[in-house]
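Each reported figure results from applying straightforward, stated rules to the coordinates on display, with no laboratory input. These numbers were taken from a predicted model, which means no experiment stands behind them. Cβ atoms are built from the backbone, for glycine too; each structure is taken alone.
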Structure I
Amino acid sequence: MGLSRLGQVLTAREIRELVADGLAEVEREIQLESIASVEVVTRISHHLQGNGGKRLRPMLLLLVSRLVGGRSDCAVRLGAVVEMIHAATLIHDDVIDDARTRRGKPSANVLWGNQTCVLSGDWLYMQAFQIALRLRNFAILDILISLTQMMVEGELLQLERIGKAGITEADYMELVDRKTASLFSACARLGALAGGANDSEEAKLAEYAWNLGMAFQLIDDILDFTARESILGKPVGNDLREGKVTLPLIYALGECTDAERDLVGVVLREGSYDRVPLSRILAVIHRYQGIDRARQRAQAFTDKARALISTFPESAYQRALYTVTDLITERDH
């Protein structure tokens, strides 16, 4: 990554160390607040929380809060809230997708079944809102309610489009906005509120995080085709197997032959690579530069995020938020 005009960029470890105390408090809050009167809910919550997540969303919230204001108990509680909401969405996503693994381990729905997991995900959502309600701040609740509606609408839109090869780039970006970027943006807004930012700072940080979230999901979808399963923590090519047409494939489908399009159609209809191996799909994607074009699109979002965060006064937290854009683009899982 080298040098930026903001000075020496930070490593991932250095970024985490800036908010390590806050993240440790977030972990304690999650452990405490994930204890339910029904034991299975607690077990599912702790299974997911202890399954190797990067805690990127609470880390983003804490960095933003400290950028504009400093340490606060409010930021810690909101860090727990966003991570619990994220965990609830993962539980529901795995049920909807009939996923078998999550971060290289059996997914919760494999261990406890779909019905129990759906209800446990619901419980986590409500528990997260209960924590937020204790803060007695309508602005926070407004952000969280809007966020939840956006994410549920995104999941419903994705279900409507499962198995369809005619997904456009605009369709895809709408899903990424609702399912991923909206949560990143909400994290920044909440961090800004906890830190006492003014309206202009809050809006700018929300836009920064939205661009970061868009880039994050685009890279995630690229890695689904390019990473090794041992690093990715789930089968490579899993999105297409589940009927999801993502940006690298959208670009290729826009230029490929009818015969090549039919290959993709077979995988979408059968939900497997038994008749059409993944290697043949990858060949089509590479033939039309689908990976490279999607990576360029992700880079455009990170460039926008960098431009926004560069307008803030230089500090360790600003450099961290600047560097996060590089870490998102260059990650391998």
Structure II
Amino acid sequence: MAKIHHPPAIILMGPTASGKTAISAQLAQSLQCEVISVDSAQVYKDMNIGTAKPDALFLKHTPHHGIDIIEPHETYSAMKFRDDALTHMREITERGKIPLLVGGTMMYFKALIEGMNDLPEADPMVRLMIDTLADEKGWPGVHGHLMKVDPETAARIDPNDSQRIQRAMEIYHLTGKPMSAWLAKPKYVYFPYTPITISLVPGDRTILHLRIANRFDEMLKAGLVDEVAQLREDYVLEATMPSMRCVGYRQAWQHINGAFGLEELREQGIAATRQLAKRQLTWLRSMEPGSATEFDCLAENIDGTVLNYIRQALEAHYLAGGNAQ
């Protein structure tokens, strides 16, 4: 039986401030690509500064998908991303182009490539009940409840990780079964593409931290606080909503509420972004050996180096009998 050669897909992963957007611009300009954003914050409309969305010129000249698709009061999930991404990838391939998936939301990459467990959808009323309990006892208190009903899941979650605690408790209340039992079921995996996977990892984390600080300063100068204030006027938002839990937005929300001044906003925003980068790097380092080619995102001419590597990988793919573009 002849081996099936799936069409190629370029996957560009990296922590925040690793230069993914600049590299993707080079790839899109040099190859026949359309970009799919793999970013859980860039899905929101009117959230532009704090999400570091590509600039208008780049968006105008390079087709993008997965940006500005929902409003800040709405929710999006890894499962919805997977469905949307597979649809975009099929359409891009049918147009004779290559899907280029770029971002730092590792859960989305995992869902796309490895498949998803069949978990129940979110329920606003159950979430309200859990949020009310958190208001009374704090998230560590809710984590204590989770430890009683699902100790396996609770052991993997930080007692202050409100989003993951809420989801685990929600699944338990909706189904009567712990999340760990749902996750133990086999996944349905469907990914009919040959991935060319790039992992951007800084050779010097101190320099990445400087980049993070500089970029957050630029966001503040560009009007991050005003952006959050305008969002609060234009939409019915709560601090507990996923959009307002995004790094930068959470701290700006607290600043607007008078929790602390501008200098502490800066310090907390930079610290939270560093923690995000640390989690992203931990995920990248934990990937199965050989599943991605690692590049130092701080290296000189990194854009050209990645481009040359992908060109060689595509040539090898087509010579091996892959779908021609």
Structure III
Amino acid sequence: MSKLIRLKLVKIKYTGDSIGDDIRVEIECLNFWLGLNKTITKGSVASLNAEVGQFFADQDPYYLSMSIKVIERDLIFNDFGSKQVKIKIDLRNNLAQTSIHEIIVSERRGSAPGKSTATFYVTIEAQVKEAIGFIPDTKDGWLVGHRDDIKEDASLPTYLKVRLDRVESKREYLTVLEGPLQGVHLWVSLNNQGKSYLLLDSSQTGPVFLTYSISKKTLRLKNKTYSTTDDPESPWKVGVYDIEIPDWPHPGGRNYPNVKYAKVWFRIGHSGARYLHTGRFSAGCITIVEQAKWDDLCVILMKARKGDGKSVGALEVTE
């Protein structure tokens, strides 16, 4: 099973001769690059705690190659040393795995070496975590996945939490961790560069709480108000309802091509077919008629989570 590796430059120790104090560390690894400047004097240790990058791995143990360069920056001649290293990472170990790498930097005087030589000890940390990712933003708020069990597509909403199980044949095999498809296994293709679409850092927030007034036909979120319409033939009842994580792209949104997330609808309650969405008409839903406001509200709702694996928050319906 794939794991997520977070790679950090933890600290650097300066020993040997003094060659100056304007130190730069550069690390290149996979498609990640880090350059960091630090004032360090001989005999000292500088804590850096800078992230090099995050990536998925599925071969245990995992061997990671990287280039480390240490530079002492001078006005005329830079002193530098570098080393190619390979780190062994145990994907079954969830504790921080550190490695220390010795980089020798000799003083330069033009093309000739100087008399002084410093030794730097660079500490790298690898942290192995569950391979959790999140669906990225797309042109319409949906990323198409493919289910092998029923041979059909399944659309995943932006910011949905998934687990990466493995990468094979330019495909990422995922397990959905929340929403109506929770527990479903599917796959998505890698992008044109052969990289993952998944976001590694969560944009999810806490729950939202909306208020809908039947008489005023308005929806409120904190200090913002949205004009709505509903269906008088299907009146709402006063009460509090959960608002679900989006389920699938709703074709009614195609009537609003200028609204990016028009096909993202949020079911109200855990049964029936009442939704919160944008549009001009209602067949029993709460419809935001101010289409220009929908995309901003939709992003807030797509990021929100109540914590039950099903809902983004709650809606209170009042008279």
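Supply the structure label, taken from I, II, III, corresponding to Rg and Dmax of the Cα atoms in Å with the calculated value 19.9, 59.
I
With mean count of other Cβ atoms within 10 Å over residues 80-87 derived from the coordinates and found to be 18.1, which of I, II, III does the value describe?
Going through each structure in turn, the value belongs to II.
Could you tell me which structure in I, II, III was used to calculate FRET efficiency 1/(1 + (r/R0)^6) of positions 136 and 240 (r between Cβ atoms, R0 = 35 Å, to 0.05) as 0.15?
Answer for the origin of the read-out: I.
Say we calculate relative contact order in percent (Cα under 8 Å, 6 or more apart) for every structure; which of I, II, III gives the highest result? Show your work: numbers first, answer last.
Details: I: 21; II: 28; III: 14.
Answer by largest value of relative contact order in percent (Cα under 8 Å, 6 or more apart): II.
As an exercise: helix-only ellipticity at 222 nm (-39500 (n - 2.57) for each DSSP H run of 4 or more, over all residues; to 500), calculated from one structure in I, II, III, equals -1500. Which structure is it?
Going through each structure in turn, the value belongs to III.
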